[in-house]
Structure I
Amino acid sequence: MMKEIYIYGSGTISIQPTFQENFFYDEISSYHENGIKAIDPDYKEFIPALQLRRMGKSMRMAVYASQKAIQQAGNPEIHAVITGTGEGCLRDSEKFVEALWENDGGMLNPTPFIQSTHNMAAATIALALNCKGYNMTYTNNSSSFESALIDGFLYLNESPKENVVIGGLDEVSEQTMKFWSKVNYTKTENVQIPTNLKDKNPGEIIAEGAGFYVASGEKRANCLGKIINTKTVYEVENPQEFISKFLNENNLKSEDLDAIILGNNTDSRYDGIYNSVSEKLFSEIPQIIFKNVLGEFDTATSLAVDVTLKIFKHQEIPRILNLNGKNKNAYNKILIYNQRREKNHSLILLER
């Protein structure tokens with residue numbers, strides 16, 4: 001079994017001002033649209049203006065969020081960069097394909113093509129840090145961040161004293177939103193953030209965001225929390241058994257947890273999975289949600305990790321994220337459970 005990894009810095013960008021240092025879901029930005037774009041911080045805090053002009057949204061979010069995490073960790077030397085993204089640099093991909101079509105295969109601006117590859121975010125982070133070490137990007141639908149996390153575990157179990165940037169990110173694009181609408185992925189009725197938890201309509205409210213962390217296999221004084229284990233499976237016949245087995249593998253029972261974070265996104269076709277799990281396994285502990293204010297995208301769990309770290313810090317659950325109204329005196333061990341469209345079930349276990 002792999003040893004836990006320790007988190008020393010966290011940086012996020014989302015449709016809420018999560019990049020602000022003291023943000024704790026007290027004041028929430030409201031939306032009445034689908035395909036919600038993330039709130040832009042002052043990117044020039046970390047990115048020179050000339051470089052910023054040439055960067056796509058994913059690259060900007062990745063550099064800013066990773067630099068925020070590194071800053072919080074005390075600016076340690078970074079030895080590796082590992083990212084996960086379900087969709088990659090969508091907007092640049094669309095720009096290139098549209099230009100190819102409009103120019104009938106003629107002379108094209110190469111920049112959108114160069115920036116359209118999924119690994120551009122990790123590459124841009126490494127260039128900004130002058131990091132010549134291990135660099136990897138995972139694309140595995142809604143398990144992309146978890147795949148990056150697993151690789152981070154493997155790397156830090158081999159080199160525990162090193163520091164690794166691990167993160168997940170995804171962006172929204174107009175054409176992809178049209179495609180998803182045609183296959184009924186997106187919600188068309190009662191579209192709002194914060195979501196109406198009693199909504200019985202199908203579809204997701206799509207958003208974008210990035211969550212990055214500085215991790216090490218060595219415990220130090222400024223640790224924000226540690227990730228004990230993570231697991232992902234494409235299809236699960238019985239989610240309760242999947243979760244119970246994972247807890248058993250980590251010598252835990254459901255009552256040993258202080259809270260469970262669930263990926264409810266108000267898609268009436270699939271939220272029943274979370275309802276069943278919460279009723280059968282976690283009815284006696286606080287149940288936390290996050291997509292009701294952050295929206296849905298493939299690497300949304302990268303933001304759930306930040307929610308967990310903030311709860312560890314403040315030792316309370318923001319009211320808008322508390323699904324069942326239960327509270328505890330202390331929060332030391334929290335499990336994140338996520339799935340999307342009944343596929344890519346994942347678990348991340350964190351401890352204070």
Structure II
Amino acid sequence: MNHRARVGLTDVADAAGVSKSTASRALRGESRVSAETIEHVLATAARLGYVRDRRAAELASSAPTTVGLLLRGAERSFYGEIAARVQAVTDARGIDLLIVNGGDDHAMQMRALDNLLGHRVAGIMIASGRASLAAAEHAASFVPTVLVGLPSDDDAFDSVSIDAASEIEMAAQVLRAGHRHVALTAGHTAASIVLQRRTDLYRETLEAHGATVTMIPGVGIDGFAEGLRRALDDGATAIMAGDDPSAVAILETLATWGVPSPQEVSVTGFDGVGVYRSPLFGLATMRQPVEEMAVAATDIMMRRLDGTQTAPAHETFVGDFIAGSTLASPSGNT
């Protein structure tokens with residue numbers, strides 16, 4: 001396939017019959033250029049197939065035009081939703097967004113962050129429950145850095161996250177349903193700061209109200225199926241997963257064993273994004289207000305970049321419980 005030659009600003013100016021500086025101002029929509037000239041230059045640029053050189057614009061501008069977003073993995077529903085929401089906000093504000101996947105390990109996250117820094121981004125947002133704090137500190141040593149979905153009181157970063165009260169409320173909902181023996185999925189402590197905190201809050205809340213808690217390995221960890229079976233045999237009537245995909249994996253495992261939910265055991269998730277919040281799906285979960293969190297994170301970043309945000313910002317948001325059909329009273333279990 002033959003590729004067409006790139007069209008430069010000079011080509012647009014010549015074709016439109018204006019100076020290069022006028023073409024540049026028209027393409028930026030500056031008020032000192034008449035509406036007619038702007039319309040003419042934009043139409044000419046579109047006809048020629050002109051694509052703005054973002055790197056040149058960044059160097060020529062005194063205002064930042066590009067920020068970066070590191071995700072744990074765009075294929076995961078929660079982080080994909082964050083990416084979509086953040087991009088909607090940055091697009092509306094005329095800011096370019098570069099998105100990279102950071103995965104689960106420090107080395108991969110460092111490569112991803114250095115990729116963003118190498119593209120001269122003015123700031124970085126990190127959305128990963130498994131973010132390496134050392135990698136985040138590396139980013140923050142160069143540019144303003146905002147953690148999205150990851151709670152932190154470290155003043156090296158700004159942060160936007162779900163309020164701990166929402167995680168406590170999720171456990172309270174299970175208690176209100178009447179469950180007094182609950183199994184919790186456990187991950188690797190060092191792997192996910194978010195899930196470890198969530199599990200700790202679940203356990204503290206349940207035990208404070210006299211419930212028996214059984215820990216089982218998380219989905220994808222050796223011993224998960226055996227731990228789940230043992231919890232059921234020991235009398236657990238509810239299983240609380242740290243996130244929605246894990247809850248679905250538990251429901252799938254139970255289905256293969258012929259164990260219906262919630263008739264024999266209740267299952268809850270957390271995040272409530274995408275299909276997981278649909279009443280047709282029926283998962284009992286806590287919806288994280290991703291749109292509000294994305295707007296808040298981008299607002300903080302914009303204030304950092306224009307110099308109006310100087311004090312550390314740590315904002316939290318309350319989630320919405322979705323009752324679903326996978327949480328019921330254990331009294332009706334057969």
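Details
- Value 15, calculated as relative contact order in percent (Cα under 8 Å, 6 or more apart), assigned to which of I, II: II
- Origin of the derived value 1.8 (distance in nm of label points 7 Å out along Cα→Cβ at positions 103 and 119; candidates I, II): II
- Computed -13500 for helix-only ellipticity at 222 nm (-39500 (n - 2.57) for each DSSP H run of 4 or more, over all residues; to 500) - originating structure among I, II: II
- For 18.9 (mean count of other Cβ atoms within 10 Å over residues 71-78, calculated) the corresponding structure among I, II: II
- Structures I, II were shown, and FRET efficiency 1/(1 + (r/R0)^6) of positions 31 and 223 (r between Cβ atoms, R0 = 30 Å, to 0.05) at 0.00 was computed from II.
- For FRET efficiency 1/(1 + (r/R0)^6) of positions 135 and 207 (r between Cβ atoms, R0 = 30 Å, to 0.05) computed as 0.35, the structure of I, II it came from: II
- Ranking I, II by mean projected area of the Cα convex hull in nm², the structure that comes out highest: II
Taken together, the values in this text are just the output of simple stated rules run on the coordinates, not laboratory data. The structure presented is a predicted model; accordingly, all values stated were derived computationally and were not measured. Cβ atoms are built from the backbone, for glycine too; each structure is taken alone.
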